[in-house]
1. When Cα extents along the principal axes in Å is calculated, the result is 71, 39, 24; to which of the structures 1, 2 does this value belong?
2. Looking at relative contact order in percent (Cα under 8 Å, 6 or more apart), point out which structure of 1, 2 has the largest value.
3. So if we calculate distance in nm of label points 7 Å out along Cα→Cβ at positions 80 and 128 for every structure here (1, 2), which label has the highest result?
4. One of 1, 2 was used to compute distance in nm of label points 7 Å out along Cα→Cβ at positions 24 and 120, and the answer was 3.7. Which one was it?
Structure 1
Amino acid sequence: MDAAFRLFGDGGEAALSVRSVSRESGLNTRYFYESFGDTDDLLGAVYDRVSAELAQVVERAMSEAGASLRARTRAGMAAVLHFSSADPRRGRVLFTDARANPVLTRRRAVTQDLLREAVLTEGWRLQPDSDPIAAMVAAALYTGAMAELAQQWLAGHLGDDLDTVVDNALRLVLR
């Protein structure tokens, strides 16, 4: 999987083949097929691994941020953007190429649903008397906006000051 992450992260879908992964990892193609049915299976596994790493980073950042909604939201936003841009290959797997590649698109949709559920859970934990429909609308808007924010950040359209981007996003989200 490390070889696939490097190849896909550096060169996109065109760089990923059974032969290139086998060559990069120094293994015979037979070993590839013992673990994966095809490169789509491998790419899905790469996405799952990077997504799980991101989830751990976000959870850690939010738990260290304290109990307030503002602090936890800010920490989560900053963690997503920093994780995705600290190694551009992560951003490519999670966001950039996840819009066009069918395997990544499906994985991203599942991840987006999990994020929406996590946002709802966090919201209800902090505001237990929330209107359920309003909470679901807010969670849907937030998760969609975060995905687009990450896309724009990774594309370089928002400048290079992570704190400024997060502070502006936080102001809009927590009006």
Structure 2
Amino acid sequence: MHWLLLSYRVPAQPSALRVATWRALKQAGAVLLGPGLYALPDGPEHQALLTDITARIAAGGGTAITLAANGLTEDDERALAMKFEGARHDDYRQVIKSARKFIAHVDQEDRSHDYRFAEVESLEEELNKVRRQLTLVRDRDTLRMPLGDEAIESVTAAEARLQQYLDHAYQEENIE
């Protein structure tokens, strides 16, 4: 696998540029290698992103350079891949945790027979947040890690649990 490296420095104040840079890199799935040094798998979308980030940093008074990490040793390649995989593992674990937390929330509402429409809407919104979280992580996971399948299964289970709750809500309101 080929990698892109971004090395940058931004002014300490205002913090907006520093935070925006960090967010953009994290949203893309970049992994931190050292202070101001991030790595991403090489590809057209990441090249375009790093070009954009570099331009924003320069416009904000900072300095940045993007490098193609070619000619890495096998150990360095493995270390970068492991770092990237570790970050995606953490991302997927968070999706799974969010899906399980959602299911527990639905269980609680079902046990208390809280079938108000406002609660239904709130739960649907919460599930949509978990779905968006999964989509963002899948977009970052260029290596397609196996834990992604478990995250998909967790979100599918959350969807099924919400459907059960909705069935109960309908039955509760439409008792004949």
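1. Structure of origin is 2.
2. Looking at the calculated values, the largest one is 2.
3. The maximum falls on structure 2.
4. 1
No value in this document is a laboratory result; all are computed from the given coordinates. Because the structure is a prediction, the values reported are computed rather than measured. Cβ atoms are built from the backbone, for glycine too; each structure is taken alone.
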